[in-house]
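Structures follow.
Read-outs throughout are calculated quantities, based only on the coordinates presented, and are distinct from any laboratory measurement. Since we're looking at a predicted model, the values are computed, not measured.
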Structure I
Amino acid sequence: MKRVAVVILNWNGKKFLEKFLPTVVKHSSADANIIIADNASTDDSIKFLGEHFPEIQIIQN
């Protein structure tokens with residue numbers, strides 16, 4: 001079986017995560033890994049992800 005990962009790069013993109021991430025989650029297969037690679041955001045992106053999408057893996061730089 002093939003493995004799938006959806007990797008999203010983020011830097012201060014909380015407003016985009018709020019708008020588009022629910023759709024990404026909804027339309028990704030149940031066995032797909034969704035990973036957010038955050039580049040030292042200062043706009044509470046990480047807090048938002050932790051509160052609303054705790055199942056998503058976050059890589060912080």
Structure II
Amino acid sequence: MWICIRCHTEFPEFTGGAEANIDSFGLHFMCPVCGRRNRLRSLGHDEEGFLRLEQIDEPE
């Protein structure tokens with residue numbers, strides 16, 4: 001579950017409306033509610049070959 005660090009909206013990783021992206025600043029998802037960039041990091045691939053991502057920042 002990803003949680004926007006600004007508006008605290010929760011997004012299930014694969015079905016919640018927030019999509020992981022990568023750019024020159026690294027992995028992130030953009031909150032579709034407030035537009036906040038939320039950082040992610042790669043944990044590698046799972047047993048099924050899917051990339052596992054973890055949110056870096058914690059909501060305040």
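Values computed for the structure shown
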read-out: Read-out helix-only ellipticity at 222 nm (-39500 (n - 2.57) for each DSSP H run of 4 or more, over all residues; to 500), computed value -11000, structure in I, II; value: I
read-out: For relative contact order in percent (Cα under 8 Å, 6 or more apart) computed as 29, the structure of I, II it came from; value: II
